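Only the coordinates and a few stated rules stand behind these numbers; no lab work does. Just so you know, these numbers come straight off a predicted model, no measurement behind them. Cβ atoms are built from the backbone, for glycine too; each structure is taken alone.
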Structure I
Amino acid sequence: MSTRFKQFVARIARRSDFLPIRDQLLHTMKRDAIAKYRNYPRLINKMNQIWENNGYKDDRRNIAGLIEENSADFLIAYLTILFPFRRRGIKIESVKSISSPDPSVSVENQVPISDVVIQISHKYSVKEMEVIQELLKTNDSLNMSAESVCKRLFLYCMNAFGYVVKEIYGTSYSLMTTGIDGGWKEKEYLVTVKVHGRE
């Protein structure tokens, strides 16, 4: 378990109490990502280069194609470089655009494809769970279970990815929760989230 993870959990607790009320937790995750003054612009630049130079913007496959076909690189970098989730703990279950270009319609008249569904999981290690449990024991204002904290941390990190996409897409883009599940795998805790990204 990295020191980064321990500091991250304490920082998010201090700034948001892990509460989603009035998008408090979502905005905290966004600010935490942007605060990575070197790595945040690098990720944006990498995504933007692929968006501009690999035909996504021109052939109007648009953002869904960009995310679907580059999800391993983008999501793993986002979760492990901007946030302290372990690479070995992350599994991208599926990433699918839910609309596709209509070959009977000219490229100029096609509606941009922006909808994408992402299902991704993260397994919290024993030591990471211990960090969360210890934080809850020593902070009376945090009246929730360790499992709830795990779900909220991972879900709201994923939802905040919409802000990164917005930087590339140039218009509002959000990732909305369509499903979340959690369960113990021996002493580790597995969280699986499903989010729907749309313009």
Structure II
Amino acid sequence: MANNEEKEKKKPDLEKLADDLDPDKVNEKTAMPHLKAHHAYKLEKISVVSYDDFREQITKYMKHHHKEVYKTDMPDEIAFERARQILEQMFEKEGGFIGAYKKARQGRLGEIIKALADSEEQQHRVSYVRHIFQQIDPLDWDSHVDLVKQYKSKYGSLLPESLKQKSDEELAKDYQALIDHHVGVVDKAKERLKKYEPKKEEEERREAA
């Protein structure tokens, strides 16, 4: 009896999980803190003069961003390595990390900083959505099917035809596809947050002109 009661206590609140996947709620918890962190940063120059300068600038920004969003300090070596990995991926078609460095030397440091902020924001959104979906025991088949049913009742209209045609059980088996789809839904819903995005002084002056 005790074991059964303990098992019941550990079952996730499926209705709450479905509510936590609301795109606006996801963006409020993930996108907004990153947008604010980026706009709070004062870019003192638009280009770097050396590799050491580049390392310093991207490390400085990553430390700032992490502090603003997570309220904790990030060591220099972790901040730089994280920035290097991001730039290697974000500018893959333009030479990766080295390509980003060249851009920064050409007066495009702001673009590099924005890429770091965007990547951190995207990773947070992906992690949040996966965290919500994956709170269910992977061996608890009934709960997975139940969550799919509740998800479809709330967000079924957002599903692509390829997923709409699948049964609840089929979607529960193809859980990763549902996760990936919802990340995309949240990305699209982010457009609605733009009107709440803090603006830098120069942008406000440009709009007022």
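Tell me which of I, II gives 113 when you compute volume of the Cα convex hull per residue in Å³. Display every interim value, and only then the final one.
On the way: I: 113; II: 168.
Considering all the candidates, the number was obtained from I.
The value -15500 for helix-only ellipticity at 222 nm (-39500 (n - 2.57) for each DSSP H run of 4 or more, over all residues; to 500) was derived from one model only; which of I, II is it?
Details: I: -15500; II: -22500.
The read-out was computed on structure I.
When relative contact order in percent (Cα under 8 Å, 6 or more apart) is computed for each of I, II, which one produces 29? Mind dumping the intermediate values first?
Details: I: 23; II: 29.
Label of the originating structure: II.
If distance in nm of label points 7 Å out along Cα→Cβ at positions 51 and 171 is computed to be 5.2, which of I, II is the source? Let's see the in-between values first.
Numbers: I: 1.3; II: 5.2.
Answer for the origin of the read-out: II.
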